[in-house]
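Read through the structures below before going on.
Read-outs throughout are calculated quantities, based only on the coordinates presented, and are distinct from any laboratory measurement. None of these values were measured; they are calculated from a predicted model. Cβ atoms are built from the backbone, for glycine too; each structure is taken alone.
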Structure 1
Amino acid sequence: MAGKEFIIGADLLYDGRIKTRRKSIVVHGNKIVEVSSKNYKSDVSGVVTPAFIDPHSHIGMERQGEPAGESEVDDTLNAFTPLHNPVNSIYFDDRAFSEAVDFGVLYSCVLPGSSNILGGQAMVIRNFSPNRKSAVIRECGVKMALGYNPRAATTWKGKRPSTRMGTTALLENYFLEILRKEEQARIKKEQAVLDLSGPKNQQHLTLIQRAYDIALSTEQWAVFKLLKGEISAKVHVHKADDALYLIDMKQRFNITVTAEHACDICDVDIFNALAKNNIPIVYGPVGSFDYKVELKNASYKNAASLMQSNADFGLMTDHPVILAHHLRDSLKYFLIHGMTPEDAISLITRKNAAILGIDDCLGTLEPGKLASLIVWGTDPFHLGAFPLLIMAEGSIVRDGR
């Protein structure tokens, strides 16, 4: 479509923020260049929404039609594996990708599982990419875990906790050791620079900087980025007490975090505490089977408490816990409790994009954003709604016209 305009007539437009009618969306190349009330001749028309974004997924790592032993969600190597990149464990021929795209879920934040305390990187990928070469949008932090999962991996390699207090002790010691080593290296560097007599020799300064750089291992430098506030941690947390510990940890180490899941929390005050401490929630999966004690209070009814709070939140599938292409279906629990359709669409578009830090290019339909959108033949909240056309960054990837 390079050099050619494509015009979409939105009889009803959910733009990621509000709901409007009779709009024209003009696409040039891979970008939206105009959204207006002008009555252009359209190439396709229908109900239009932004592409959906799944902010917490293991798609391609635990794959459709393969035995559980082939899963690559968790690595048993160590409790702390911050350099693990989930893209290196994705098979892009997993049919879950094509089925996600069929229902407009064009982007996923893929991350390691929760059996390691610090499991690796979180990467936003294109579900419509044929392979890894063009898949990655950007890194969006590291995965961490509290609660039951890390203490359930006691037979795995490395030092492992068997209790929640063991998890927090190992984590805090890990952070403190990195901070101590960095501080010692920084002091030595500053003293070495002061000790240089006469004009500063660039070669000596380079050697001093190199000595500082290698004071921490590559793994430790990766975590130091978190401790410096350069990246955030996506933290698996379900129960209220673990959420309150997450707040304490954020304050103590001055790190940026999101609360991933939070399904067992049923108290508005806990959600408000997360909000007060600027911790967004990536909520879900909603409607899955609750197979462990830390989910004994989990219920679709908890969505009401979340909505009543001041929390900033988006919605996940945790694929394959809920299949990626069911992301839109999970919105029903919020509609049941009174959320407007436009706010519901915003949960899996604008809100998810903002939490992931990709709202500069995705999440809403407006000039300058990537042209990733869905044209529906009927309102997407109809039980049988199915995309009429799907556009991914200016290219039509599904066409049912």
Structure 2
Amino acid sequence: MTELLSKIFVKDRENVTDPAVRSRYGAMAGIVCIVLNSLLATGKLIAGLFTGSIAIQADALNNFSDAGASVISLVSFRLASKPPDRDHPFGHARIEYIASMIVSFMILLIGFELLRESIGKIIEPSATEFSILSVIILSVSILGKLWMYLFNRKIGKKINSDVMRATAADSLSDVVATSAVLVTTLVLHFTGFDADAYVGIAVAVFIFVSGIKILNETKNSLLGSAPVDEQVAAIKKIIAEYPEALGIHDMIVHSYGPGHTFATLHIEVDGSHDVFETHDVIDNIEKRIENELSIVCSIHLDPIVTDDEQITALFAAVKEKACEISPDITVHDFRFVKGVTHSNLIFDIVLPFESALTPDEAKACLCQKIKEIDESYETVITVDRG
């Protein structure tokens, strides 16, 4: 069904990096979910009022909030597709993250309201009646929500959208919530035991957990999270195809929303080669990364000495000393300035965030170890966190 709808409503549907195509996918998904959630919510509200079930009424309210979330999603995709402007030079794609956060707040609000209503019913009990109509509506709702989960998950994966993934997660939580309400209704009919309020509390907790999970994932996207390993590996794989690239360091990947990724990095090259030829190679690498990975890449050229045996040996010795401190510390941008009374070793190290050492401790420890090589060596160390 997802493929059929995308064929009908999404022009150029395979070009998912195009903001216009992503917007069409978002519009299609938003409209489908608004219609289905509104129908389910109306049916449940009627059944809940007829039977007096607080759980069914709360489930109806949850579906109405889902319809509202779909409206937010629909608007966010339209805004995210706007081109860059003077105030937003990197585009508007991060609006999807804001929309996802709004969805998470709505989920948390529904969870709170359901918890409040359920506790209220425990304090002041009211009778719940059985209705075959409510069983039919709840069963249809479970099937409908399961389809929406699969529908939104597939689109979210295809266009790499946090909003769609959040919507899919919400639909799955609704499947569990509505299933619990259905079980409670059947238990009431066959045993006479009314667990409506207690199931309402359990469903509220489940909804809370779902909302907090989405909020946490969105928070990471807004704050800026580390690039996925596959993305870094893909960049390194392209660079490794060029023998002129002798080393990579200081790679930073910035994401301004789906389809808006930028990367900066340094590539070490032989300083004795013609700078214009080397620069041409760097240009080709940047173009390939953008064309093949849809990442706008800016590469800094780092010339290094490769034909001086003394510097090569000294560089190896410094790397060995760094490894003695921690095998995870790497050394790059190594330069050696020989003097009369002392010589300067100028280089950068990458200190992992997981290291027990602070940057100052790592520098002090490495300086001391380099003195073991030669007392006249002074160090100028820059610490990068990787």
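Looking just at relative contact order in percent (Cα under 8 Å, 6 or more apart), which of the labels 1, 2 belongs to the structure with the highest value?
1
Hey, Cα extents along the principal axes in Å derived from one of 1, 2 reads 74, 57, 42; which structure?
On the way: 1: 74, 57, 42; 2: 95, 48, 35.
Source structure for this number: 1.
Mean count of other Cβ atoms within 10 Å over residues 223-230 was computed and gave 10.8; which structure, 1, 2, did it come from? Working shown, then result.
Details: 1: 15.8; 2: 10.8.
Of the structures listed, the value fits 2.
From 1, 2, which structure was helix-only ellipticity at 222 nm (-39500 (n - 2.57) for each DSSP H run of 4 or more, over all residues; to 500) = -8000 calculated on?
Numbers: 1: -8000; 2: -22000.
Source structure for this number: 1.
One of 1, 2 was used to compute Cα Rg over 2.2 N^0.38 Å, for residues 319-358 alone, and the answer was 1.39. Which one was it? Write out the running numbers ahead of the final one.
Values: 1: 1.22; 2: 1.39.
Structure of origin is 2.
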